[in-house]
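Rule-based calculations on the coordinates, nothing more; no lab input. Computed from a prediction, not measured in an experiment: that's the story for all the values here. Cβ atoms are built from the backbone, for glycine too; each structure is taken alone.
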Structure I
Amino acid sequence: MKNLRYKLERIWDIVRYDLPNFFRNLRTFRKGLWEYRWYDRHGVYVFMAAALKDMADKTETRGYEVDITRLKKVAKMKRAAELLNNFIEDNFVDQAEAELGELILHPFEWKPSETHTDCFELIDNDTPEEKEHNGKIFKRSREIEESQWKELMKILRGQDIDKYEPEKLDWDKWYNGSGLRYWWD
């Protein structure tokens with residue numbers, strides 16, 4: 001009889017809690033499910049961004065933790081989601097253009113190839129100054145991408161808890177909200 005009761009309670013838990021949670025997760029992660037491919041990181045970024053946005057929103061509105069540390073966590077979660085969105089959208093050239101000016105692009109022009117019959121060659125109409133300007137933008141976009149990746153990893157890794165000295169530092173002042181391992185409520 002005790003075993004039957006346990007099984008009925010487990011079935012009730014599945015119907016009452018697990019199935020609704022499963023369908024909420026399908027809704028939350030639908031884009032990630034659609035875009036996930038085993039050979040590409042893009043889908044993982046989409047999953048992580050969706051999870052962090054959901055965690056941040058729920059932690060901000062429903063969290064039980066005191067505001068001083070909870071809101072630090074929420075800010076870091078939102079920043080991590082924002083950084084992931086930059087990787088999803090691959091908008092680093094746009095960010096570099098905002099700093100340095102727009103890329104100078106010319107329409108494609110083709111000429112018949114002199115070495116291969118029935119083939120064409122792309123004509124390079126960029127001036128040396130335009131090439132230098134575009135090169136600076138591409139270099140800066142790579143720097144932005146690298147710095148944002150490092151920032152994302154730093155947020156997810158969190159502070160080194162071993163460096164916290166309770167006798168010298170107040171936790172609320174020392175803790176900056178980073179660290180995926182500490183994002184629970």
Structure II
Amino acid sequence: MTETMLKNGYLAGQLLIAMPMMADPRFQRSVIYVCAHAAEGSMGIVINQPMGNLEFPDILEQLGIQSTPACEKIIVHCGGPVESARGFVLHSSDYDMDGTMIVNKNIALSATTEVLKAIAYGTGPERSLMALGYAGWGAGQLDGEIKENTWLTVPADTDLLFAYDARDKWDKALGKIGITSSSLSGQVGSA
């Protein structure tokens with residue numbers, strides 16, 4: 001990401017909810033937290049796709065970081081298809097060290113081994129979500145996809161980001177704007 005890209009635009013701190021007609025299988029029923037949105041491009045972290053085959057202690061072991069029993073509860077998510085081997089921690093803004101990108105007053109993003117150590121040792125952020133990879137869009141791409149009704153947007157809240165079971169986040173995000181999955185149409189149209 002370029003320095004310019006880190007200057008957040010109007011979608012930073014919002015959630016994207018994939019519409020039912022999402023053609024890309026990597027993003028079907030996805031909920032993505034937008035970390036940066038600028039003219040040059042956008043990036044976000046998918047918050048509702050647990051990896052299932054990789055656990056947080058496994059990542060710590062690969063990095064030579066001692067795991068603690070608390071680490072066993074942390075679920076690793078597939079954050080998106082870009083840089084899928086790189087770790088990102090979406091977290092509460094109470095943790096702010098070198099390399100932390102503050103998204104808004106409540107949420108930050110870190111991609112350093114220091115945040116992983118802090119989480120392992122119990123000195124990290126109060127709330128966090130670990131992800132490998134991120135979702136990225138080129139200049140104007142995300143805005144175009146929203147205009148094509150590929151995504152709905154909804155304000156994020158910390159419970160939606162951190163508290164709910166990943167399998168429930170798509171429905172909970174839709175519920176924030178008064179929509180149920182059964183009321184959504186896979187058809188796109190314009191008046």
Highest-scoring label, criterion being distance in nm of label points 7 Å out along Cα→Cβ at positions 36 and 84, among I, II: II
By the measure relative contact order in percent (Cα under 8 Å, 6 or more apart), tell me the structure among I, II with the highest figure. II
Here helix-only ellipticity at 222 nm (-39500 (n - 2.57) for each DSSP H run of 4 or more, over all residues; to 500) was calculated and came to -20000; which of the structures I, II was it taken from? I
For which of I, II does FRET efficiency 1/(1 + (r/R0)^6) of positions 92 and 140 (r between Cβ atoms, R0 = 35 Å, to 0.05), calculated from the coordinates, equal 0.65? II
If volume of the Cα convex hull per residue in Å³ is computed to be 117, which of I, II is the source? II
